[in-house]
Structure P
Amino acid sequence: MTSIPSRGYTGPAGAQIHYRALGEGPPVCLLHASPLSSAFMIGQMQALAAAGYRTIALDTPGYGQSDPLPHPPVTLADYARAFLAGIDDLGIRSFGLYGTATGAQLALAIARMAPERVTRLVLDNCGLFTEEQVADWEPRYFPDLSPRADGSHMAKVWDIARRQFLSFPWFSEAPEHQLNRPPSPLAIVQSMANHFLLATPSYDLAYRLAFHAENATSFVGLTVPTVFIDWEGSIVRREARALIAEGLPSCVTVMTAASSMEARFDAVAAAFA
């Protein structure tokens, strides 16, 4: 079996969702972090395909190669409806669902909207942001990246991409926010920067809605069997541990994964087993 995903579009003209697909078996849909795309889901897709699943990683509307939503989103439910319409067009009724970071909040929105369709929900890079943190971080977390004649926005985009895995939040120089890990390979920084530019000027739409949803309220009313992966390599591990300590519904099981990417991908596959 090839390990290279195929690609396609689903949904009506003007509101098409781009996706990558790999593997055969029960379907699992995957949702990515912002402002990235399904290109950053290939590791998870390969692990799940090897475990016997049909994986479909979808670009969030307005990100990657998906069309933006026809109307500006007000809540994450606006994205959830678009995803469900795209999944319908693929002929999929019931499915497993995985989300990371923004994708985790989008996956939670789908699971709350259509619990009868989601066979299992798996989340990682999901945490607890306090009201004080949101108020303090938000003005700096989402800078204006509109094009400027002098190209200074390009340098800003590169700096944001470079700092994604150096500190959390990315802009902070505070010692307690440093992640103390090697810099990311330049190829990854370049790809992240490209994704920021591709989604600009509206790169923050889903990103910002998810930012406000990073708390225990997102789990209220959740009934779908859920695995919360407490990944030791997560840039929001501290926030993930705070969310676990806050208390999660009885339908949620916590699974710890070691810090490597391989351990993370293995945990994702095991969570659906």
Structure Q
Amino acid sequence: MEVGHAAAPHRSMGVVEDDKRNRLRAGFDKAAEDYDRTRPVCPAQVFDDLMRLAGLAPGDRAVEIGCGTGQATVPLAQRGLAITALELGAELAAVARRRLAGFPSVDVVTTSFESWEPQDAPFDAVVAFNSLHWIHPQLRYSKPFGLLEPGGAMVVGGCLWAQPADADRFWTDAQDDYRAVGYQGGPPPPPEQIGPQHFPVEAAAFFEEVASLRYPFQVGYSAEDYLANLATQSGTHALGEARSAEFMARVRDRLQSLDWPALTATFVGFLTVGQRRGSREE
């Protein structure tokens, strides 16, 4: 699996095709508050390890690709980084600005990474959490390379859905709802089968991988918040309006039949750190 591709709940999906990427990545902006409230955040250890493995210190300058509502931006700002956080969605960016108002060294810019033209490069790090797979393949590694100091860090992290063997029956039974609407992909693997996520071959010309770690963790959801999370997923958006409505209704009915249970979702967080090759002249 390519580094940075977060699977949809219950269904592991392949690399996003070019003709779908631009349309689907804009869909997260439709429910920014639900996205902020229900999307999983990697454990604090991920961000401590990020600072250490990337050789970063308070005051160092980072670019964040696709900051969303600030799920990774906030913990990085708390660790003292000066961050230029890029977010395509205006509503998502507005929530991020609100959450980061107490950090004067963070600037949230409403733009795509592809079209953004920095005025103050080079930077010490480029960071992407659950976002790199949305970037055009020709720019995913070449543009971060051009933004970084020699030896600067390319950091990719995120959360992958997992389904342990002893998961609650809801997670297994809900697969019927996915199949009924033609949801692409298959169920996620158990956490022990999700290993470290490595840089792909095409990154090797730009970055040397120096660390790749994994972090299993769990998140508790109310049934209502889980539904809200599901509605924010790109795989749900990809169904189209009619099938996504049918899908959400099926899952809602299933949860209602179980008397709106509390749910425990399982994830594997990942962190992959690379070091920029060569000199600024290359």
Structure R
Amino acid sequence: MIKMVIPKGSLEEQTLALLRDADLPVRRSGDREYNARIDDERISQVAILRPQEIGKYVEEGLFDVGITGLDWIEETGSDVEILADFPYAKTGTGGTLRIVLAVLKESGVSTPQDLPPGTRVATEYPNIARSYFEKVGVPARVIASAGATEAKVPNIVDAVVEITETGSTLRAHGLEIIDDVMVTSTKLIANRESWADPRKRKLIEEIRMLLLAALQARGKVLLKMNVAEAKHADVLDILPSMDSPTLNRLANGDFAIETVVEKRVLAELIPRLKENGATGILEIPLGKVVP
């Protein structure tokens, strides 16, 4: 059996939803409960902890597998196996976040090299920030921040290194992004010794497969329809699919067609299918798609 740790806070809701979609729902007595369970014989323990801590706990073997952001893996220098990228963040799917350098819009600074020596920079990522400023050759003074980082400009610091998805919060505080420090996203990670253990590795790979299959199914549906033999080529020409559509001959000589498509295209696609001879069109939601 394996021990698992998942993130508390901004990634919590999306992580719980992913596990639920993978038929691995997390059960706990309340929203503030840090010890939980998944009713699956492969998983002996589930903890819900701050993402900042997860990388090191997995590295040290307190947990076999975990979910956290690449930003915190890098910030804490965690030596773990990265097994999968999960394209989600606090706001849902998409999932690619940027850690950026931002300054007051009217500061006159447009590049990192414009910052004077000793510039005070607040950040929740002091190690990442120090490495960045060393790389770009700017002798900045990095100050650790415990939150509300963007609000500290200009009275406390001159600039911030902050994580953002759209930049809207930074803009609301009168800040302007002048450089990207790194790109981050949610990762599935494993302890290296656990990953090297054939028994545990098999269990971890099964969990990974279920999680990725649930992600793969998001936003997709199974589309089924019938079409006359004379019309089936026209339907196939306009039918998008993950792979080649499945074609089955019916008793009357017509065809049954089924394929997986993106749900977002259905409003335009279904009328075109109907116009081209498709009948009995069914849209079926998907729980998992296993490649």
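Where a number appears in this text, it was derived from the coordinates with a stated rule and is not lab data. Values in this document were obtained by computation on a predicted structure and should not be read as measured data. Cβ atoms are built from the backbone, for glycine too; each structure is taken alone.
Source structure of the calculated read-out (distance in nm of label points 7 Å out along Cα→Cβ at positions 207 and 239, 1.3) within P, Q, R: P.
Out of P, Q, R, which one gives 12.4 for mean count of other Cβ atoms within 10 Å over residues 31-38 as computed from the coordinates? The read-out was computed on structure R.
Each of the structures P, Q, R was assessed by distance in nm of label points 7 Å out along Cα→Cβ at positions 55 and 71; the largest value belongs to P.
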